[in-house]
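Take a look at the structures listed below.
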Structure I
Amino acid sequence: MRRALAIAATLVCVASAAFAAEPPAEAVLATLPFLGAVEDVAAEVRVDLAPEGARSLPLLLDTGSPDSFATPRAAQDLGISLRRSKQTPYRRATRLGRDLALTVDTRRGEQAAAQGGEWAVVGGRFLASYVLEIDVPARRVRFLDPERFEVPEKSDAANEDVLPIRLVNNRPIVQIEVGAARVPAAISTGAPGTLLLPGGHAADAGLEPDPGAPAEIAPMAGAGRLEPKLAPRIRIGKFETSGVPVLVAEHGAQGAGPKSDAILGLELLQRFAIRIDYPRRRLWIAER
């Protein structure tokens, strides 16, 4: 009997630990599925932020973008009537009960095609008011009320970790390990690939040639020479991934510098759920 009670108590503790991080229902402001095909699980996080019953508002959710913006054609696709003389952002209602302010650059005209494609992006200025959950395996985004839920200071669960982050221009920066190098990395859910590593970190990272790399790599403004490499390991908190293809940018993203922040892309996060607690500067990461 005593043994049975001990086993029961253990099971209760395990169950409590497994669900300790789950937010209460009243803290969930919105639950949004990923838009797009299921096979594009690691391609992008695109969600519809429109209020119920309103015209759709499909947006690329990019935690690496300081602000929300749209190219002229993408803005028109969202039903925005552009005015060349307008100097302030355009506003669209969202299901969170808060308007999204979208900056649209019309200096080249309302119909001009944008270099790199047409985009409508929700970025950090809007996201920073929430605890943001991005669950890539479940293809789901949840906006959580920071008044009713917070990421804890630590987690003892085997499949979870909590890490401190810095916010720079509304971009969450987390410390990771690439080989033997400790590297600050901006979590950028709008960035393709796994990791863009500034060249100054490469010497300590123990990188190897990547035999599976494409023959040609499109240039990036300001980045200098680009080299595809394999990282022997990348560690985020307690989670480690081996043999990761990375892209080394001699001068960093947009020429920010050889020792600037790396860019951690969505492909490296595809087996995780994360919660970015912007108000408290914490990152919760869990392996699904």
Structure II
Amino acid sequence: MRVAILAARQGWHTEQLCRALAERGHEGRVLPYEALVAHLGGAASGVAADGEDIGGFGAVLARIIPAGSLEQIVFRVDVLHTLEERGIPVINPPRTIERTVDKLWTTALLEQAGLRVPETVVCESADAALVAFRALGDVIVKPLFGSMGLGMVRVTDEEMAFRVFRTLETLRGVYYVQRTIDHAGCDVRAFVVGGRVIGAIERSAPGWKTNLARGGHARAVTLTPERTELALAAARAVAADYAGVDLLPARDGTVYVVEVNGIPGWRGLQEATSLDVAAAIVELLIGRVARR
């Protein structure tokens, strides 16, 4: 079977996926999103990239969607929908990716599933954001779209809140304002594949950001049954075939679900746990194709 791996570029993650596929007798072909071409309404109807007809592949792995304009992002996700609707398995499905790249949608789905999420206000008005800050106090302001802790800022006083919110106003931004959770400087990333947690790490840092990409440190941990179920429930809430689920234990013992990443990286987790994450994802994909 040939598998199209849609990615921003060739790199460590795509190499891992191609290696895992080759070990199982399959071929991975890395194709850039920027090369996607959709043909509709004619004899050559279909989707191609770099001269390859993606309709001829057995499955598609959506590794990551690179940054771009709103139209570029919509086009790339639309292509994933088109491929899925033409009967090609896409992992993760485009609907899952849409849910998980949008922090508001993710948070709403987690709350609807009965999971604890930090108190959050999302709005377009700087004045409404200031009202939210005054009600919540110490807050984290996050971009609606984004990962690896980029663009996040902690706001602890009204003067800072005014500057941050007015700056976002000039950018026509959306205000995602979340109450800061008092924690011990660590969180947990659980990696869910096919309805099971294959591994987890505790990420720690001296500040409030624990992301490995922002300087955090990782160590392998074994989740309690309760935390395992939280991670699985979070992945189910967004209908993810595989996901990185971030759990934040507060000092009062409450465990919050703060993120579900539907296009997660796993290099830090693999280095800390020695798990072959790509193999688990590839096995999931092969099983999905076999059940068609």
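Each value in this text was obtained by applying a stated rule to the coordinates, not by laboratory testing. Keep in mind it's a predicted model, so treat the numbers as computed, not measured. Cβ atoms are built from the backbone, for glycine too; each structure is taken alone.
A value of -3000 was computed for helix-only ellipticity at 222 nm (-39500 (n - 2.57) for each DSSP H run of 4 or more, over all residues; to 500); which of I, II is the source structure?
On the way: I: -3000; II: -11000.
Traced to structure I.
Tell me which structure, out of I, II, gives 17 once relative contact order in percent (Cα under 8 Å, 6 or more apart) is calculated. Let's see the in-between values first.
Values: I: 20; II: 17.
Source structure: II.
If you rank structures I, II by mean count of other Cβ atoms within 10 Å over residues 86-93, which sits at the top with the largest value?
Evaluating mean count of other Cβ atoms within 10 Å over residues 86-93 on every structure, the highest lands on II.
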